[in-house]
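Next come the structures, one after another.
Please treat every number below as a calculation from the coordinates, not as lab data. All values reported here derive from a predicted model rather than from experimental measurement. Cβ atoms are built from the backbone, for glycine too; each structure is taken alone.
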Structure P
Amino acid sequence: MVDEFALMRRLRAEVLEPALSERIFRIGGEPHRWFSHVIFISQGRLVIGADEQAEVLEGPSLAVLPPSPVKRLRLAAGSRGYVLGAAMDVMADAIGDYPETPAIRRFLSHASVFEALDSAQCRSVEGHCQGLIGEVQGQGQPSQMVISAYLRLLLLWAWRHNMPNEQAASLTAGGVTLLQQFRQLVEAEFRQHRPLSDYARQLGISMDRLHAICRRHLNRAPMELLHDRLVQEARIRLERSDRSVREISDGLGFKDPAHFSHFFKGKTGLSPASYRKAVRQTSVPSSARVNVEYHDWP
């Protein structure tokens, strides 16, 4: 379950209204570095990327894109569409734990493009996009349940219509793909403090192989990466919310505040209270930063 405090900063929902001139926007950069994106062009043309690797989408078309480095998108004059993005934990909550979940997770690990949608397909996809954007931009607190439902409908539609497509570029292969899948699992479940053997079992690999993949690509052990994610989330909550240390400890799944404080100080050199005070009064010393930020994962 995605924490309500974090929900809105882990979503992107934009309507691309027709304009008189070309517009340029980006995916893959902060604050959306590790977002998956669903882009629907109902009319007009969108160019994703540049040079020989550019992908041209003629509306009506849909693109499902995994997290990636920064890509420039150019929307032609008069075009209309939607850009929807979500962090990995939001996506994980949307796809849930159903019989289709493993297949959808694999589907999301590479880019997929659906072109020349017919009128019925357009109505279906656009209805889901409008529903999600209406929930995010409407009055009051957006409902996580509603957002997850619309995302799930969009992803199910794309997965069911997925066909071999030479224009759908594979993100990666081999160990990097498994590393990204491990990251997705971590993002969804790091608050539960599950043993690493559970992650390896879900990935269908041995503990030794999981350790070897993490070492080869990041020079970090799997447990270090799990701890990095916990530390990052703790730092965000200490910096940006007024929750007590006990509330943050509970929200991150620690058995008690003492255990949380011991863990946090061991990783940063500061107790949670001292870290919050340092952030709000001065700057945090470099020794308080984790060695590898979570966004450095591939």
Structure Q
Amino acid sequence: MSIERIGVVGAGTMGHGIGQIAAQAGYDTLLCEINTELLASALDTIRANLAKSVELGKMVDEEREAVLSRISTTIDLGEISTTAQLVIEAVPENLELKRDIFKAIESECQQGVTLATNTSSLSVGSIAAGLKDEGCLIGMHFFNPVHVMDLVEVIRHGRAREETVDLAVSVATRMGKTPIVVNDAPGFATSRLGVLLGLEAMRMLEQGVATVESIDTAMELGYRHPMGPLKLTDLVGLDVRLAIARYLHEELRSEAFRPPKILEHMVADGLLGKKSGRGFYEW
């Protein structure tokens, strides 16, 4: 089945970015959220991103308007299910929530539709479990901010069809991303390494090894990381990092992934990073 329309379920931090790059790649794009306020916020962010691209000379006004014309919104999951050839889910990291969404989509979608989850750590095979056609689901892990980061991690679970994998790679490439294909394992290739680095940075902070700024600068200048692990945690969201750390600690049974106390306390205090205005940094 050729892909003409991409549906994105969830228009938050990751979802609106996926919708933006899908539209930039020429796909008719449908964003779905639980209310119109969230959709309005997503569109405002997309408009701001595109305006910045025009300001930087990366696109002209006509291109910006063309991208926006390809984006529509809905609060009806059924509309996504019946009109999109590829549906990408980008909701919070909750296994049952993701399963329920995909079951609802599968019950209404046309035959041959491909389903993709943007999970950053959960088992793709577990998300697919219970679908009538588990082979149609694949992992497509995008990175924040989606319109800037070049990588898409394509996660193949044990029952995924090769044509599903190939389609995900093809779509990611058309979106201007570099796809890598990995097998379904806790944390995949990226989160398993990235979360570990962030957790160790937090432990160093707890132990007084160095300041937030010094730890981040050490990785940025010493190892050429574009962003330090603590600033990246702020961008991703401390609550998201905590959920992933707990999952990996349980799945891998490794003390390296036990959440540091500082992370648990900051999340409990509502210090979630950029989205709350304060985390390891003031935003």
Task: percent of Cα pairs over 18 Å apart, for residues 85-188 alone from the coordinates reads 41; which among P, Q - done: Q
Open item on the list: If distance in nm of label points 7 Å out along Cα→Cβ at positions 21 and 261 computes to 5.8, which of P, Q did it come from?
Closed with: P
Task: For 0.75 (FRET efficiency 1/(1 + (r/R0)^6) of positions 37 and 125 (r between Cβ atoms, R0 = 41 Å, to 0.05), calculated) the corresponding structure among P, Q - done: Q
- [ ] Work out mean count of other Cβ atoms within 10 Å over residues 13-20 for each of structures P, Q, then name the structure with the largest result.
- [x] Q
